[in-house]
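Before anything else, here is the set of structures, which you'll find just below.
Every number here is computed from the coordinates shown, using simple stated rules; none is lab data. Bear in mind the structure is a predicted one, so any value in this text is a computation, not a measurement. Cβ atoms are built from the backbone, for glycine too; each structure is taken alone.
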Structure 1
Amino acid sequence: MQHIETEILINASPEKVWTVLTDFERYPTWNPFIKSINGEKGLGKQLKVSIQPPDGTGMTFKPKVLAFDANKEFRWKGKLFFKGIFDGEHYFRLTDAGNGTTRFSHGEKFSGFLVALMGGTLDKTKVGFELMNEALKWECERV
């Protein structure tokens with residue numbers, strides 16, 4: 001198992017960050033890592049997600065939503081082909097940091113037998129998370 005976690009402080013309320021984070025239709029206008037998310041929002045629903053790590057190969061997968069708790073957490077679990085090959089539990093957590101700010105945690109727990117072979121890809125993925133975090137911060141703070 002491997003775990004990537006990133007974090008950023010956003011000068012906006014958790015409600016504002018949640019609104020931007022869950023406005024999937026606008027992802028192509030600001031998100032450099034997750035190019036699109038389609039599907040019904042909610043616990044147990046299936047999404048179609050397209051990602052593009054920097055200097056990496058893009059991929060599209062269909063994860064299942066494990067948590068969709070307004071202003072707090074959005075989490076899904078996806079897999080490559082079949083469960084156990086390369087699985088990822090992706091999460092976004094919002095914590096009220098006081099004074100109208102939000103601590104945004106963004107990460108993924110990877111499991112499966114291919115994880116050991118994906119070191120370079122996981123490094124690019126972490127950079128992608130950080131780029132998305134910065135873009136989310138900018139998008140939330142610009143208005």
Structure 2
Amino acid sequence: MSGRARRRETDFDSREALRTSQISFRVRYVECDPMGVAHHSTYPIWFEMGRTEMLRAQGGRYRDLESAGVFLVVADLTIRFRTPARYDEELVLKTHLIEGGRARIKHGYELLDSETRLLARAVTTLACVDRDGQLKPIPSGFES
């Protein structure tokens with residue numbers, strides 16, 4: 001590789017986001033290993049919390065989408081871990097809608113500690129499907 005750094009999927013520009021929301025929470029004991037470090041499998045759950053609250057802030061609910069036969073499934077997830085989150089630490093999760101498409105939505109995430117130190121960055125791509133798992137258009141107003 002040359003002197004130029006390779007661009008990673010998680011190197012999105014949050015200033016170009018279509019929408020941003022933020023939540024705060026504490027790392028729970030059940031989310032940690034015996035050394036008090038948040039397990040890597042917990043991060044996707046936190047990202048879902050961010051997406052859910054972003055939708056709620058826009059007046060929507062996943063429950064209503066699913067009742068209408070609209071399901072958003074994770075088609076891709078990329079996480080870049082930088083510093084571990086630890087038990088009882090207060091975290092801030094910034095969720096950014098970075099791209100909307102006909103049947104896919106891309107979100108970016110920045111997970112910070114209380115001192116605004118970046119712990120992780122991530123990107124998910126969600127696909128919109130029907131009850132049979134077939135791609136379907138995202139309902140109007142939801143993608144941007």
Ranked by Rg/Rh (Cα atoms, Kirkwood Rh), the structure on top of 1, 2 with the greatest value is 2
Structures 1, 2 compared on FRET efficiency 1/(1 + (r/R0)^6) of positions 58 and 90 (r between Cβ atoms, R0 = 25 Å, to 0.05): the greatest is 1
The highest value of mean count of other Cβ atoms within 10 Å over residues 10-17 among the shown structures 1, 2 is in 1
For relative contact order in percent (Cα under 8 Å, 6 or more apart), structure among 1, 2 ranking highest is 1
If distance in nm of label points 7 Å out along Cα→Cβ at positions 26 and 42 is calculated for 1, 2, the one returning 2.3 is structure 1
helix-only ellipticity at 222 nm (-39500 (n - 2.57) for each DSSP H run of 4 or more, over all residues; to 500) gets -7500 when computed on, of labels 1, 2, structure 1
